[in-house]
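The following blocks contain the structures, represented as structure tokens.
Read the figures in this text as sums done on the coordinates, not as results from a lab. Computed from a prediction, not measured in an experiment: that's the story for all the values here. Cβ atoms are built from the backbone, for glycine too; each structure is taken alone.
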Structure P
Amino acid sequence: MKNLLIVVHPDRSDAISIGLDFAQLASENGFVPLTNRSDLLVGVKEFNSSDALDCVVVFGGDGTILRAAEIARNTEAPIIGINLGKVGFLAEISKPSLREILEAIKVNKLIVEPRLTIAYKIIRDDKEVESGWALNEVVVERSNTSLLELFVQIDNRPLSRWACDAVICSTPTGSTAYAFSAGGPVVWPEVDAMILLPLAAHALFSDPMVVSPNSVVVVDIESEKAEISADGIRKFKLAEGDRVVVTKDPWKVKLAHIDDSVFTDRLVAKFKLPIEGWRGEGS
């Protein structure tokens with residue numbers, strides 16, 4: 001029997017209701033439903049980190065999918081997100097039926113997209129005091145009203161000193177999230193690269209940069225206080241003199257879809273881009 005982890009948006013009653021319906025249907029069809037929130041999905045077995053997982057099914061938006069990726073971090077299970085409202089970039093564009101989802105998992109017809117992740121570590125007084133990873137982005141940001149003073153290096157070579165609100169190191173997946181709002185480029189998710197950009201920097205050069213996935217990005221903290229945030233979920237306080245080292249993570253998140261839509265379709269749907277009058281291939 002296949003173990004299915006069901007993750008729902010904790011503050012949406014429709015997500016919880018659909019999650020319960022899906023758990024019941026999965027059980028009736030020979031699957032073992034699990035959940036990280038048995039207080040919400042009452043009657044569904046609580047997921048334990050030692051449990052083997054065959055698939056993660058998420059009912060919610062992109063933020064819920066990011067949390068699901070954190071829960072399933074040490075597994076090889078694909079993650080399929082079912083959007084319940086506005087269009088996101090990580091979930092299905094369409095809304096398949098619960099039976100369609102189960103059937104696709106049962107016969108292994110999911111379309112799996114490995115997504116690049118990034119790793120970071122924090123060095124303080126020559127010792128590593130924290131480490132982590134991100135699917136979307138790692139952000140070094142100010143934690144008070146003063147501008148953040150940073151010195152940035154790439155591949156052991158100095159790049160620039162920035163007085164700014166934050167510096168974002170994003171994956172291609174995260175290029176449509178915070179980095180996009182900060183003026184960064186949209187990067188197709190299959191591209192192997194990192195995106196680096198400062199936010200509101202007082203500098204002559206502060207343009208977004210697409211960096212080699214093999215590069216090592218180093219951010220030295222020259223302000224008294226700062227904070228690092230990974231996907232807006234995992235946070236850690238930084239102090240003056242800390243060094244943040246960001247690299248490509250060898251582990252990839254496996255995002256899964258039922259439909260075979262390409263990234264362009266998601267871009268058009270999300271931003272409601274004008275495509276009227278398009279006559280198709282060869283026009």
Structure Q
Amino acid sequence: MSAVARLCSVGLLLVDLYTGKKIMYPGGNELNVAVYASRLGNESGIIGVFGSDPSTAFLQAVLQAEHVDYSHSRYAEGPCANSTVKIVNEDRVFTGHNNGGVTGMFPIEITAEDEPYITSFDVVSTSTYGRMHPQQVQKLCSLGVPVAYDFSHDAPQEMVDQLLPCVTYAFFSAADKSDVEIKRFIYACAEKGGHNIICTAGERGAVALGDGAMYRQEAEKANVIDTMGAGDSFIAAFLTTIEDPQKDRDVRAALKAAAVFAAETCTKEGAVGHPSPIA
């Protein structure tokens with residue numbers, strides 16, 4: 001699998017703490033998407049917020065190893081974002097977090113210096129967990145680069161309604177909805193101004209409205225070990241396939257690439273690997 005779309009993530013730099021195993025992994029929606037994009041053969045970068053604790057050195061080492069540029073990230077006093085995780089029946093369960101650490105304390109604002117950097121990419125990815133204010137997401141959308149936003153399953157409805165008309169790709173986690181409910185939800189989003197709307201439903205695959213047509217993608221079979229990062233890998237593969245400047249837009253091909261890569265991700269523990277003992 002190969003693609004050549006340049007992808008920039010804006011948002012969360014996080015450490016996942018698997019306390020039962022006393023191991024930590026790098027994580028966060030935006031970090032995961034940037035790393036996955038790089039692994040798929042694309043140039044990628046991330047704009048996030050590093051803290052003043054030892055997690056910063058750990059996260060930077062991972063990004064360097066994965067060839068993800070973080071030169072436009074910020075630094076702040078305080079802890080990096082973290083969450084505590086345990087595995088239950090092959091699925092991840094979040095048991096706690098520190099409210100985004102420095103990402104929550106100092107939400108990212110797009111500066112004039114960031115704009116040339118961001119516009120050098122083919123697509124930008126962020127999410128509800130990136131802690132950006134809606135006005136800053138709208139500013140991203142005004143720069144002329146396609147913007148993807150992962151609303152997950154718990155974004156406030158007011159934020160969904162505010163951002164749907166401006167983002168190019170809207171991703172939702174919809175495993176709790178029936179197939180009929182997913183289609184109704186997608187059409188409702190389209191009526192509110194949504195453009196390309198993609199709902200993932202775990203082992204039931206994904207449904208998308210793209211370029212005026214509805215698509216369904218079955219989940220690929222996998223020997224599931226850990227679902228951490230499955231949604232992020234889906235997003236990375238979808239975006240770098242559909243925004244590949246050397247190919248015509250193909251929603252069906254992007255969904256297939258996303259499903260294959262997400263299944264591969266589930267066969268490994270930790271979203272992007274790089275386990276390290278918890279200090």
Structure R
Amino acid sequence: MISDSFMHRKDLAQLILNRLTLDKVRIKTQYESSRHQIGYFFIDDLLPPELTTYINSQFPSKDEMVLKKSIKENKHIAVQMNQYAPILEELIYAFQDERIVKLIKNICSIEDLHPDADLYAGGLSSMEQHQFLNPHLDNSHDKERNNWRVLNLLFYVTPNWNDSNGGHLEIWPKGLKHPQTTLYSRFNRLVVMATHDKSWHSVSPVLVDASRNCVSNYYFSNTSLSTTDKFHVTTFRGRPHQKIRNQVLKFDAFIRMSLRRVFKKGVVKNPHVYNKNKD
């Protein structure tokens with residue numbers, strides 16, 4: 001039985017803060033040792049397991065989520081949080097608690113760091129058998145193009161998710177011509193990774209008849225983590241063996257970047273933003 005006292009974002013934030021603080025030295029070292037390429041850290045047992053199991057049980061059905069399916073990606077997403085179980089919104093905004101932002105700012109040695117209340121690309125994601133996310137660079141900025149996207153926070157909540165199931169985060173620290181590093185999407189694990197113009201990452205195909213569920217947040221900054229970074233849209237590529245797909249996705253990125261040079265805020269309004277006034 002989950003206590004109501006753990007349903008509010010402040011209580012959830014306190015649990016997250018306690019766990020991060022307990023392992024601060026290790027995760028700071030892990031991030032520092034990887035930051036010259038794609039900085040990251042992960043921490044297991046983030047919340048009490050019964051609480052994370054409950055959070056997973058409250059995920060919306062696939063019919064209540066948006067399917068994004070193309071040669072780039074195949075996944076279900078949800079961002080209109082007031083349409084779902086309250087604990088999901090409380091958890092998302094728990095990660096935006098100023099105490100947690102301040103701690104992660106210290107862990108990752110980022111001077112300016114702030115969360116995104118609009119959930120621009122944040123929210124919920126769910127991937128079933130055969131679904132995937134091809135290698136890509138995240139869009140460089142927030143929806144107003146005022147701040148740089150610098151950190152992805154990914155909290156995996158599916159119980160008993162085995163390493164053999166697939167659906168794991170992959171980072172490509174030496175580029176797509178070199179082997180990837182797999183960060184397993186294990187139950188109750190939080191992964192924090194840097195995002196910039198060299199942070200290629202992907203999600204391996206899900207291999208089993210089950211759903212890998214994730215709660216996502218993104219942090220922004222006034223400056224990029226990379227001295228060579230420039231504005232860019234989300235840019236996809238093929239996997240090393242996907243030669244034709246790679247060329248198609250290069251052309252797709254070229255066209256979309258060309259349009260954004262003319263239309264600074266995009267041709268159409270990005271629907272992946274939390275509109276709190278929408279029922």
For which of P, Q, R does mean count of other Cβ atoms within 10 Å over residues 46-53, calculated from the coordinates, equal 12.5? P
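Assuming 22.8 is mean count of other Cβ atoms within 10 Å over residues 126-133 as calculated from a single structure, say which of P, Q, R it is.
Structure of origin is Q.
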